[in-house]
Structures are given as C-alpha cells and as structure tokens.
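None of the figures in this text is laboratory data; all of them are computed from the coordinates on show. Worth saying up front: this structure is predicted, and the values here are computed from it rather than measured. Cβ atoms are built from the backbone, for glycine too; each structure is taken alone.
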Structure P
C-alpha cells in the first residue's frame, strides 16, 4: 500500500478539499490507484501545482510549504542529480548500488526520460536533499 494517498488526503484536508476535487486535474481512475502505488512524476507535479504545495511538503518530508510552480517537463533532472551527487561526494555507481537501481536508469535520465516519483523520493532521501533540489521550477519573470 502506498503512503502517498495518506499524505495527499492530509493536504486536501488542510485545504478543505476532497479527493474528488482532483478529478479535473488527473481523471477519476488515477486518484484511486494511489492507494496502491505512487503517482508518476508528471501526475505528482500536476497535483502539487494544483494544490500549490511543494512535493517535499506533499510527501511529508517538510513541515513548511515552500511552493514554487514545477515545470511539467523535467528535462534537466540528470544534471540536477549529478550536481547533488557531486556535492555529497557520491558516484552514480555507488548511488545505484546502494539504492538497487540499474545504471541504465541514469542513461535514460541523461537522455531526458523522467524517473518515477518514488525513485525521486528515494534519491532525495539518500542524498539528504529536498526533492525541490533535483527538480526544475518554472521561471517567473
């Protein structure tokens, strides 16, 4: 069972909303799947942007909500993770070994494929950084 649905319900309660309020953002069936597994990255971003909460806040990593709108297309994910690896003195090989990831994941991410949202949570916890540190935000002029 996914913890995501519980986190989502908590945030919805804070905002005095119901899970059905997200149907327009995600569709009816998607929401109920979150009791079984975490959403895709794109769906998590759509939820966070709609609710105006950071992903760290949405998944209970942060008590404080520091929302800035996320880009739907995360084209620089690989470089952001690579930067966090460098800051932490960790190699791609070590991260993959420690988290049980295939190194081909990084090859796909380098080519622009987005990881699943649960992998992003695992990476941020492993590197002791915020999810926001490895995802792109929209630039507001």
Structure Q
C-alpha cells in the first residue's frame, strides 16, 4: 500500500519534471530570439521583449519547482538586459554567457547546490563590468 507521503513525492517529482521540460522549451525560444539580429530594429525589439518574458517566467517559476538558483541567476540576467543597448541584443557576449549557464542547468535537470550557484554567479559579469562595445 502506498503512503500519502509517497503519493505526494510522486506528484512533486512529476511537477518538477514538467517544469524542467517547460524550462528547456523556454531556452529554445530564447535561442530563437537571438537569431533575429539581422532582421532589423523592430524585429530585434520584439525578440528582446519575448526573450525577457521567457527569462522572467523562468525566474518566477524556478523556485517553486525546486530550482531556486534560477531565480537568482535570472534576476541578475534581467538586470543586465535592462542596461544592454538594443543594437547589441543577440551579439553580446554577456547574453551568451548567461544563456549558456541556464542551458547547463536545463540540461542537467537538477538545481545547482548553493556552492555551485555562488560559483556560477561569481563567474558571470555584473552590470557595468562589461564594455558595451564588446560585441561578439
């Protein structure tokens, strides 16, 4: 006979796995947004808004599904995007660095430990630590 705790654990794990799948899908959408670089300013602006929306959704739901590090990393990422000129969206090294870290977490399907999250955050640039003319 299955206990109530086992049933709750199974439901919790199913929800976590559903979140992981959604998170991975959002990363794919964000990567597609980066491909609009050569499509003009309006398309780039729309893509940046969609990118920000996906990032914000990851930030808001991560903690609820066992990924509290996502909230921290995404919050920092959002702050950096606020200071990034539109012309650089899609070509900036900072966008690629942050997105790469999110992809690693999505592929691992597990939240980094507190220590690992701290290492990730220390490895990523803060606002003002990267030159705006650094376009890759």
Which of P, Q yields 0.15 [FRET efficiency 1/(1 + (r/R0)^6) of positions 43 and 115 (r between Cβ atoms, R0 = 30 Å, to 0.05), calculated]: Q
Source structure (of P, Q) for distance in nm of label points 7 Å out along Cα→Cβ at positions 35 and 83, computed value 3.1: Q
Answer label among P, Q for the case where helix-only ellipticity at 222 nm (-39500 (n - 2.57) for each DSSP H run of 4 or more, over all residues; to 500), calculated from the coordinates, equals -23500: Q
Comparison of P, Q - label where Rg/Rh (Cα atoms, Kirkwood Rh) is highest: Q
Highest-scoring label, criterion being mean count of other Cβ atoms within 10 Å over residues 3-10, among P, Q: P
